[in-house]
Structure 1
Amino acid sequence: MQHQHSIKGITKRLKMKIILDKEPVKRVREVLAKFDSNISIITLNTTAKTAKDASCSLNCEIGAIVKSLLLKIEENFLICLVPGDRRCSLNKLKKIFNKNDISMANATEVKETTGFSIGGVSPVGHIKKLNILIDKSLNRFTTVFAAAGHPNCVFKINYKDLRKITNGIVENISE
């Protein structure tokens, strides 16, 4: 039985190392390290692909999970950071930008624009320069968790630092 436990432990550590060595996760780690060397990527045994999954894995409120959503405004893209317990409001975005053609980006657009797959989209480390809006209701949390380039990777950051690292503009964009 002891031998079986040690094999499981080695296998688990190897899987985590493989995840941390993936290019999207490395991109996020580099941005975090430049900003604050004390912020590290947390590798989860269970998925954080959805806000609900992440809150269960981290044993935190679902609202403290940052959803990084890519939206398409006509031919341009924008990242919206919203709490896990809220939805991004297309109607509010239409009013903010005075545009009618606003929609969620599809999986291909997400990958090509951010360099991340859906479920692992981070608020930092995008392959293209993107403007970022942060929903003002995130400020009810001192600390939040955001995806770090893979569905099993997140990072913990305080709200003020999330604003600084993303250079995001705070707006009322959720419902």
Structure 2
Amino acid sequence: MKDITQKQISANCAIDEQIKQLYQTAFPENEQIPWDDLVRLIGEMHLDFTAYYEDVQLIGFTIVYPRPSFNWYWYFAVKEELRGKGIGQQILNQLIEKYKGQSCILDMESPRQECANKEQRQRRHAFYLRNGFRDTNVYRCWDDLEMTIMMIGPGEFTLQDWDEIVGELRKYWTWD
């Protein structure tokens, strides 16, 4: 595999159509913040938006909401044709190293919910477990979608923590 390089994405740089297209195709529409709102939030919430490249080819991106008590891995995407080739593993390794020693959480579609993509969810869940994440036993529902919260790093994560971080997000953007 080639070396993966990183580029920090600011609100000014977020006009890259490749990144926007990957965002809009990698996540179900009901899990997306509208692109224009997301671009605004990059600056307002000081999001860590990183694009990953092999040579000049975009291969993926991550968006992390850095916080004092824990960091929220918001979005993690790899181009569809590159999945299953170890690239996601390399990107996650870089992300874990960047936030080493800090508590980080992510929310993902629950692998325990009956659905059409249950196998995909179980593979994704297993991927994070192999990489040091653990289940927090905190689950949230958005309409009919159950999300499970996973964590890496020291400490515990509770439903109260979830309500706090969602409350912070609502100061900048609401989805109701």
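The figures follow:
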{"read-out": "Structure from which 1.00 was derived, FRET efficiency 1/(1 + (r/R0)^6) of positions 24 and 152 (r between Cβ atoms, R0 = 25 Å, to 0.05), options 1, 2", "value": "1"}
{"read-out": "Structure with the greatest value (metric relative contact order in percent (Cα under 8 Å, 6 or more apart), set 1, 2)", "value": "1"}
{"read-out": "Per distance in nm of label points 7 Å out along Cα→Cβ at positions 104 and 128, the highest-valued of structures 1, 2", "value": "1"}
{"read-out": "Label whose coordinates, when distance in nm of label points 7 Å out along Cα→Cβ at positions 64 and 96 is calculated, return 2.5 (choices 1, 2)", "value": "1"}
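Each value in this text was obtained by applying a stated rule to the coordinates, not by laboratory testing. None of the values given here were measured: they were computed from a predicted structure. Cβ atoms are built from the backbone, for glycine too; each structure is taken alone.
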